[in-house]
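Each structure below is given as structure tokens.
Throughout, read-outs are computed from the coordinates displayed, never taken from laboratory work. Treat the numbers as computed from the prediction; the structure is a model and nothing was measured. Cβ atoms are built from the backbone, for glycine too; each structure is taken alone.
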Structure P
Amino acid sequence: MATPVSLPSELYASFTGAINADALQRITKGFDIAMTQKVQHVHLFFQSTGGWVNDGVAMYNYFKALPLELTVYNPGVVSSIAVVAYLGARHRKTSAHAVFMIHRTQCNFPQGIPASRAQTMIDAAILDDQRTEAILKERLALPAEKWAHFKHDDLHFSATEAVEYGIADEIADFSPPSNGQIYNI
């Protein structure tokens, strides 16, 4: 059995990829190890173009409930359901050249799908829209014209707009110490 590695009280980690069940499992396992090792603050480099609504909402709730300090950084792009996950962190920073994008739930119908199955998929997409929109409205201060645009089209935000609307707290880069280690999740 391997000897466990001792972790610093302030840890730097990275997550890049799709929001899905595997990613959620890696993140929860990584934070479990960090909490067991008494890590006080995690700085997370967080780059994702999105993924599955269920896993993004679960990640949002997980980040929100963590008993340690969590600062997430958008180094380039956080899009789709990844924005919802990102909003769960207590502290949110974005690079000056990073962007964010949110949109309504999308579903692709396989060719030849029965109408009843299509309706079930539509009902699920509407439910996903309702819960993600509730999180966005709870966390963001978007003007009415942005919400109106969001009803029908993607919304893209620069770093400055992200801070203005409450997606991020400030413009700042992920800056691990030069003598430290970055843990990949």
Structure Q
Amino acid sequence: MDRRAMKWLSERLVDLSALLLLAMMIHVCADVFMKYVANRPIQGTLEVVSYYYMVWAVFFPLAFVELTRSAVAVDIFFNMMPKFMKVACMALVLAVCAATYAGLSYITWADALRSFSRNEVVMGPVAVVVWPSRFVLPISFALAGFVCLWHFGRLCLDSRARDDLTGSADLNEGTL
């Protein structure tokens, strides 16, 4: 998969997350309005917010975060390292991240399949089917892990990508 396809997919997942956050805001506001104005809250709001909106809004953007390398980073010592150590450190981090995402994807996939086979529901004021939301985690983790592997491959094979990923581009060239 090339960068454009990954960028397009990750951006669409971010767009979907934004729409879900908007839907969550409207749903919760409608629930509060109905509760205090009509004394009839929308049944199942807490369950839908907890098992659908929040899960999807938080995990769908993981691939985008990895693609743009915009996760929280503390690089006090990293910036003082010579370039070969930066490359080695970045390779280690990307490999560990990809392995972690793969492990999380594997574990959550098994949980999602178990939830699907039981037709899992949450009982509250109303029964809410929650098994579909269980598949968001393994898919999101797998996509984020794939992006980490893609960065790892670029780091190993492309000197320009190496400079981009480690922040080692020459400042005089204006490539930063």
Structure R
Amino acid sequence: MSRIGKKPIIIPEGVTANIQAAHIDVKGPRGELRVDFRPEIKVTLDAGQIIVNPKANSRIHRALFGLTRTLINNAVLGVTEGFTKQLEMKGVGYKAAVEGETLVLHLGFSHPVNFAIPTGINIEVKKNIMTLSGFDKQLVGETAARVRRLRPPEPYKGKGIKYSDEIIRRKAGKTAKAAGAS
């Protein structure tokens, strides 16, 4: 049995959960999320807690048990606290600005790159750091990955967009040959 899956999910004040046949709706101060779960998993609401249990003890049931509990817990955390990711830009002339529902990036190309900000994501730009925030963990992570993919960091000078906690392994550049060695 999953150690994580066994833990009940405590529902904080201001959050409501409604369990249907194959999904659970979680509403909170930041928004509303729906988490679908497989029929092999039983989800119950009991005295301000959400309890997740597998219906049998097969391999697939055990695999889905902890996953389902984590997805529901992320929904509860998202509608109460929210999630953030920070991206850092490094490079001469690299800059970003939010214009309405579009993130405009100057990344060393001959043209600015326009990135449409998905609904539910807020982006703040301060100097060379972009902070993405939202209540859906999957959407925040996917959006951060899509922005990073526009100009991933290169290993020689480290130029590009990287996560703020990411460590870029640097490579040594080409060295000059000794004079007269041919």
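Here the criterion is Rg/Rh (Cα atoms, Kirkwood Rh), and among P, Q, R the highest value is seen for R.
Of structures P, Q, R, which gives -12500 when helix-only ellipticity at 222 nm (-39500 (n - 2.57) for each DSSP H run of 4 or more, over all residues; to 500) is computed from the coordinates? Derived from the structure labelled P. Given that distance in nm of label points 7 Å out along Cα→Cβ at positions 11 and 123, derived from a single structure, equals 4.7, which label among P, Q, R identifies that structure? Computed on structure Q. Using mean projected area of the Cα convex hull in nm², for residues 51-98 alone as the calculated read-out, with 4.2 as its value, let me know the right label among P, Q, R. It was calculated from structure Q.
Given 29 as the derived value for percent of Cα pairs over 20 Å apart, for residues 75-154 alone, which of the supplied structures P, Q, R does it correspond to? Derived from R, not from the others.
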